[in-house]
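For reference, the structures are reproduced in the following blocks.
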Structure P
Amino acid sequence: MLLVPTLFAWGIHNYLRHGDLSRRRKLVFFAVYFFLMNGILYFVSWMRGVKRLNPSNMTFTYRVKWIGLGIVLGFVIPFIVCLITEDQITLGGLKRYILRFVRDIHKYMPYAIRSAQADLQSEVSSSYLNWMWWLIEPLCMMLIYAFMFGMVFHIRENYFSAFIYLGLTMWGFFSRNVIASVGIVRANKGIINKVYMPKYVLLLSKMCVNTFKMMVSFGVSVLLMLYYRVPISIYVIWFLPILVVLFLVTFGVGTIIMHYGVFVRDLGYIIGIVLQMFMYMTGTFYSISKRIQAPFGELLEKYNPIAFLIASMRNVLLYQKNIDVKLLAFWTGISIILIALGTFTIYSNENGYVKVI
């Protein structure tokens, strides 16, 4: 329990330095993070009223919360430590990367949109039903899963078809983009060898395609809500913020995976297996908080970002419930950190991609 936050923060520090640390410095930083991370966690527990904290007497739930908070801090603390201790990582350098990212987004986003439009047109140009496939596929999947989980496993939720369709729509967006990110650099070898562009623009283009398809699917969700006569509440205003966070989380995960996909050819198989397992941990077809024994179901729904976003979307659209704003802000911050890690990695290694592919 004490080692997991330490190892996570230490790994992020090593990641930021691209593994360019001597064995002695690695051992020093391991000791630094062990005392720093666990000291912060003990202080947080003390501030919350736990004055005498004994790890051997902790409940399993408290251990999970301890490790979860430690992993979150493990994203943030290494940035601060690197700024203080590493000459190669400075505030000036961080500012340059941020400005470069903003300039590149402004410069290359029109290309990403035009490329997405071309991909959408090419998808439907040679099919008989054209854009209807964007509706038929998720509708068929919804009917299959509604039958399997509703009729076979006897899972019951209010507005069950709309419930499943919302989950499939959001999960499909995440999984399709993550799978595409693995081989997207190799798939665009011809463009990369001829024209320079930040490699994450290729992922942005693919995400624009899948965002359009997702919005079409949400149109079907609206029709299902009208069919079920779902009442609309003021909480529907959270629809767009939830989608923005889903986009940011997906982009952050995708940028990291696309880097390793260049060097590890088998990564696509591994990601496919992980996503298959992850799908059943997101509550795509059922409510995790209801179907998994407490407190594990609630913890999984809160600390699995896709599960939290799917549950939040269902609450605001179907069940007239507010969302956990603090948790939404928390996942927004984590997604920004993931994007920072991913883009930093791509900028630092993109000259080597051409040699590998």
Structure Q
Amino acid sequence: MGFRKIVHIDMDAFYASVEQRDDPQLRGKPVIVAWQAKRSVVCAASYEARRFGVHSAMPAIRAERLCPDAIFVPPDFTRYRAASLLTREIFKRHTDLVEPLSLDEAYLDVTQNKTGLPTATRVASIIREQIHQELSLTASAGVAPNKFLAKLASDWRKPDGIFVIQPDDVDTFLLPLPIGRLPGVGKVTQEKLEKLGIRTVSNLRGLNLPTLEDRFRRYGQRLYELSRGIDNSHVVPNRPTKSISAEDTFERDLPLSETEAMIRRLAEKIWSASRKESRIARTVVLKLKTSGFNILTRSQTPSSPPSSCEEVTTIALALRGRVELPPEQRFRLIGVGLSNFCEPEEVSAQPALFE
């Protein structure tokens, strides 16, 4: 069997770019898309704002300090969803195997393409041209033999660029990369690897599978494969989001009464992530792990879907009040999630969602 041809398309500073496209006065200026609230986080930043160190998921207050001249614009997800649907229509001209990851990025399997173009690189180039000509937006593209490499490649020439990893060039591209570039290698895993003297993918490839499985359990197999450029996962069209969650382990076990700040931070994180989805979450979930490693979950599905970060936070804090354990009980982990996703048209109170 021959190599697959996978394209990863990533829209450039998508929300901020839509704002700049629709309001000529914003073009060329540092634009930050964020709600105007005390605990708000940045949804997106234009490249003019990114030069000051501003990035998405950063507290808006910090972004304002880094870039005092920035223009703050409240997000308008109705417009972003509309632009996202138009990009997907362009993708579908070339292949039916389109797997959206969020409003602003998607995988395409163009091993066979509808338009008879000779190479995946040509398909990616045409898609980028069509997005620019028809939507007045720019996109970056990565082309590679699998999803993992295509996603890495799309980041290589941002913004408004294309990078191709040919099958014969995988090792040349992959081996010098720092391990932090691998998906799933967060701060904790990176620190564990660095203690073993592993700083690059080349170093990682030197560890055998039993060693990796011993140190990292199930993720050891994935690390072994990624270090060799192996990713057999398929592009799955129409994969609906089932849930979005974030959790954190405390440095020391805490009583429930001291968890509010963490719940607020996690709620902000998942709310920001949920805004990238084309579907709407109906249920808020709170997860707790006791010092004795018992897991508790509480959930609530309000009559209409949560329509703001503050509403998600309020529900999560109320769920905390439904945990009936002695006040001296200590907790080691807390998580907040959104689940029970549905299409916007299924929501009777839809207009209120986007005020």
Of the structures labelled P, Q, one was used to calculate FRET efficiency 1/(1 + (r/R0)^6) of positions 145 and 273 (r between Cβ atoms, R0 = 30 Å, to 0.05), giving 0.90. Name it. P
Going by distance in nm of label points 7 Å out along Cα→Cβ at positions 281 and 297, which of structures P, Q comes out largest? P
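Can you spot which of P, Q the value 17, 13, 11 was calculated from, given it is semi-axes √(5λ) of the Cα gyration tensor in Å, for residues 9-80 alone?
On the way: P: 27, 12, 10; Q: 17, 13, 11.
This value belongs to structure Q.
State the single structure among P, Q that was used to calculate P(r) over Cα pairs in 10 Å bins from 0, in percent, for residues 65-240 alone, giving 8, 23, 26, 25, 14, 5, 0. Display every interim value, and only then the final one.
Working: P: 8, 23, 26, 25, 14, 5, 0; Q: 9, 31, 29, 22, 9, 0.
Working through the options, I get structure P.
Hey, distance in nm of label points 7 Å out along Cα→Cβ at positions 73 and 105 derived from one of P, Q reads 3.0; which structure?
Values: P: 3.0; Q: 2.1.
The structure behind it is P.
When helix-only ellipticity at 222 nm (-39500 (n - 2.57) for each DSSP H run of 4 or more, over all residues; to 500) is calculated, the result is -10000; to which of the structures P, Q does this value belong? Spell out each step's value before the answer.
Details: P: -26000; Q: -10000.
So the calculation was done on Q.
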For FRET efficiency 1/(1 + (r/R0)^6) of positions 49 and 185 (r between Cβ atoms, R0 = 41 Å, to 0.05), which of P, Q scores largest? Q
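On relative contact order in percent (Cα under 8 Å, 6 or more apart), which of the structures labelled P, Q is highest?
On the way: P: 20; Q: 15.
When relative contact order in percent (Cα under 8 Å, 6 or more apart) is computed for each of P, Q, structure P gives the biggest number.
FYI, it's all coordinate maths here, none of it is from the lab. Source: prediction; values computed, not measured. Cβ atoms are built from the backbone, for glycine too; each structure is taken alone.
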